[in-house]
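Got some structures for you, see below.
Values in this text are rule-based calculations from the coordinates and carry no lab data. Source: prediction; values computed, not measured. Cβ atoms are built from the backbone, for glycine too; each structure is taken alone.
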Structure P
């Protein structure tokens, strides 16, 4: 109980500090989600929190499916489909770049890692780079990535991922030159602005009754999915789809199905906010189970991460040149994968301020896709691992 109290206090402190006006620029480009797992990592390195605890296992078992279910039932799939073929095409090209870049980078560098299960860390990172942190946690559990294996990949996620975000923001000053060079028409962006309907932002203060309904629905779905998952066989050798993975796939799929029903109206009552609160609390436990000494192992991982991202970037720019797509779609499609729903709106807003909601929707689309595609990427990494040993 003490551990949960410490982690919850850290999370509360991060969000309290992020609301201070003078510090807003810092948290705009380094979101609270990053601090949520690096501060606990520092506490563990200093010996304040334990590197292992039954509490961490409990949080992973229950908070992940609970949060994913609540996030999925609030997704506006119809709004995502209204983005149009150009936006979705560039996002999918970015996803393909991550899926192909992972095994290519691991094939080149995998033989140099001392960690015998380094591929599992890469698999977890593929989840983060196809939709965001929630997918990283999902794949981590799916392939049973050890915390020590994940630690240096967290460094790669922040340094390489947010370093690339900084480059994309810098390139926004050259979007007109790029668009003219490839012959891209801005009409597609203007059309998107006209077609994009206002995202529903009307929310009401959550009541005790609604909170209990949302909490009960999330916990009930979690327990039901775990019961069904326990009856299904594990797949892969080493295991890629475990019984816990089946449980996640069940809650995600059922949650998406419910997003087409009146259950999605729970978003106005704060369902997604409760889901994110659970997810961020889980993130603190991931950070607490790691150690900053992993930074010493990071240089080679960082080089591998850069090689991985270079495949992603090359495919995106190649597709933009061939399809004559504006740089806006390159940047937003990339961050919808690498940064997810937390970062994609920031980058989209830098390029075209009125189209920040496009970044949000593309990020959510990448998040949905990543739940399934990241497992395929993990399987590719497993095959490369078997080839190298």
Structure Q
């Protein structure tokens, strides 16, 4: 099947959006689909090779196409949307459009029905809620105006009702959409995934002091790294490695200042943002992997964090916040230890429980390591493909019904 994947991001992109986009396209290409990935050019000089950056060999079924990207952010967006029109005209026969960009999906659905190919939209959040919560949590974010909220709500409704197929990454996101706009056909809950090595094997845990807690991800306030730092104060002899965060962003310096001010000093290492291919090696050095998301913000019901599945694949015990979206994958005492979100004392207890109980640590780590096979990118691609086939069958049925005489 020919698939046009539209993602208005510079590419390659260091953040989870870029990783998820490349992994999805590569997995679909491995299943024999012909993928055209439409992105913006890299801003680095010289431009980086996306295949090398994400640790892939060249894939004959995956072609990366770049839209012009000159001038201001607004002009770059306009140029990308114009290029979308060109690409869609090329794919108007015998292809499918796939995107996680709400604005792009909404635009496509305003074309005459017979012009664009079938559209599959993948939702990672409910944008009006996410925009408002992000604005409240980030001092650098603009306040979301009522006008923008209404525009986002209209887009969400248009895409929910109009897309030929719809993917959500959590049941929480699905419940919100159904509650607002009603139920629909051809919708699937497909969580994110992780890359698994073919020769992977669980290795028994042999912690060697000083013990180390590892976090990977963004440093936004709702990610809970502040809570992790406060929890570490009461864990003498335990160090931490923080992977991620842009050194140019305020949160990076803020958390370093917090670490020093509460006396952690050299016990915490801030690695910063690294290439995706380096993450697994850094996780392997940890004794416990932590997901301390706060109890408020965009992550409560909608998030399907890539690092959650990377943690499971690492074969190390996980301590995570007890949030609805996290409970869709993790279960307390079975494949992780779950703690009250936003509570440093609860996080300290959870970390201490895992660090001091070797049998518990090994049991939950082994269980997560086994269960993550259900969340490989290849398994995810198989589920996406099933929805694609359902969509194409439905489109063909609709076409035949329109062609039938009254």
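Among the shown structures P, Q, from which was the value -13500 of helix-only ellipticity at 222 nm (-39500 (n - 2.57) for each DSSP H run of 4 or more, over all residues; to 500) calculated? It traces back to Q. Source structure of the calculated read-out (volume of the Cα convex hull per residue in Å³, 150) within P, Q: Q. When distance in nm of label points 7 Å out along Cα→Cβ at positions 276 and 324 is computed across structures P, Q, the figure 2.9 traces back to Q. With Kirkwood radius over Cα pairs in Å, for residues 20-219 alone coming out at 19.8, pick the structure among P, Q it was computed from. Corresponding structure: Q.
When relative contact order in percent (Cα under 8 Å, 6 or more apart) is computed for each of P, Q, the one that comes out at 36 is P. For which of P, Q does volume of the Cα convex hull per residue in Å³, for residues 108-251 alone, calculated from the coordinates, equal 217? Of the options listed, only P reproduces it.
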